[in-house]
Structure 1
Amino acid sequence: MSSIETELQVLYKIGNATVLEYPYPHIYVPEIFPPEFYAELRRNLPPQSSMKTLGELKRTTGNDYPARGVLPLASELDGLAPGQRTFWEGVRQWMLGRGFADIIIGKFAPYLAQRFGDLRNVRFSHEALIVRDTTSYHLGPHTDSPSKVLSFLFYLPADASRPHLGTSLYLPRDPAFVCPGGPHYKFENFRLLRTLPYVPNALFGFMKTPNSFHGVEPIDEPDIRRDLLLYDIRGEAPQQKTNFTF
């Protein structure tokens, strides 16, 4: 299947997905990629030696998150084997193309307008990362950095045997509690609302809001490997609201 056909199917699925508004706008889409493309993607997942920690990439301060390996599609493909590099260069070409971002921004435009007002005043940017989490990885409830606008997690497991490894939605025990972004909080201060199942070829996408609390429950099983393709959109604007919720 060509890159254009793959991109069109992904955009078709996203464009027609139902946006769930509680507790904040999000979508969950099964079978997001064509089956043959997903199989090829799985075959081309990079080796662990090609992954770097967030600290090594200077993408975080403080916690290095050693159980999370990352490979940015925009800058870190040269170390891959030639066939793998060719595959991911093809993914990069359409996923980081302007048309892909425009469709996704348009899908969430009514919600984004509550944050930014006129979207023509927003300067959007985007990135894509291959992510691999291992056994000791977890993320306390958080809302993402203030610059984040939309985050899409393409789940890439080999099978559906560990759905509990999906990203979870949380509600603060204090109903008035919100966060503009940054800190990760203790699990005991939140109620687990739902875990979006970590199953092959599924997509979980959501809008960053002051109440977009999400995270990953602690993993206590041996030999866990949680592969993802992460696509993020960030935005800068002269003015935006910081206290809206859904």
Structure 2
Amino acid sequence: MVFFISDLNATAKETGIQVIPVFNYVTGRFNPAAHSDFINLKKSVIPSSGDLYLRKETVEALKLLLNDFNKDYPKIKIQVQSATRNFYSQKTIWEEKWKGKRKISGAADITKTSDPLLRSLKILEYSSMPGTSRHHWGTDFDINTLNNLYYEKGEGKIIYQWLKQNASKYGFAQPYTEGRTDGYKEEKWHWSYIPLAKQYLKEWNNSYQEDPSQFTRSGIFSGSEKSGHLAPVYVNSINPACK
């Protein structure tokens, strides 16, 4: 099986796309910097914090969104702080949090939590298990500040209210909204390009159903044998507009 391409009726040869197995793509086991369907945001007009990559379709839609936002608020800047993260970069984040090398909100010393499931659940408040992040897909990105309080006043509030009212016109939605009972906590900074993300969500779920052990067996990441079974809960506990 190979990963589908932007034009579902075209072949890989016709488009020149790099073919990646579906499972590898939706779980982030590839290098976006080497994939022809991804763009380095530094080579686009989209403000970014460094060498960050998104799919071409996401970039084109985001350009339109930012252009219109800038017309309304020329003095306020929206900058992409985080974009595509593959399996290996997500695993680095997970392992650093697991070992207490990276700060976790509300946890003074996570290494004192000996139960691997409880430790995983604390990390899962804001961070995905490797292989389960929407950031693997090239459709999702974080903006400006990864703190909900920023979006409750001043420029942050203006940005968030504008996005809530207008982002859907360009194909974007906030996956992790308030009011959900399962999954990650609210993330006002995280936005997703839904026309593609819906397809990848479906493929991710198909991959899990075909072989759950690819997410639950020991050794995938710290605690995977105890927490991997929760992957579908966190992947699918999202804003209904993202489904």
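Bear in mind these aren't lab numbers, they're just calculated from the coordinates by the rules spelled out. Please read all numbers here as calculations on a predicted model, not as lab measurements. Cβ atoms are built from the backbone, for glycine too; each structure is taken alone.
15.0 is what came out when mean count of other Cβ atoms within 10 Å over residues 150-157 was calculated for one structure; which of 1, 2 is it? This value belongs to structure 2. Quick check: -10500 is what I get for helix-only ellipticity at 222 nm (-39500 (n - 2.57) for each DSSP H run of 4 or more, over all residues; to 500), calculated from one of 1, 2. Which structure matches? Label of the source structure: 2.
For the read-out Cα extents along the principal axes in Å, for residues 46-109 alone, a value of 35, 33, 15 was computed from one structure; give its label from 1, 2. Before the final figure, lay out each step's value.
Values: 1: 35, 33, 15; 2: 45, 25, 16.
Source structure for this number: 1.
Given a value of 4.1 for distance in nm of label points 7 Å out along Cα→Cβ at positions 30 and 182, calculated from one of 1, 2, which structure does it belong to? Among 1, 2, the structure yielding 4.1 for distance in nm of label points 7 Å out along Cα→Cβ at positions 30 and 182 is 1.
Out of 1, 2, which structure matches 19 when relative contact order in percent (Cα under 8 Å, 6 or more apart) is calculated? The value was obtained from structure 2.
Can you spot which of 1, 2 the value 4.3 was calculated from, given it is distance in nm of label points 7 Å out along Cα→Cβ at positions 38 and 118?
Numbers: 1: 4.3; 2: 3.7.
The read-out was computed on structure 1.
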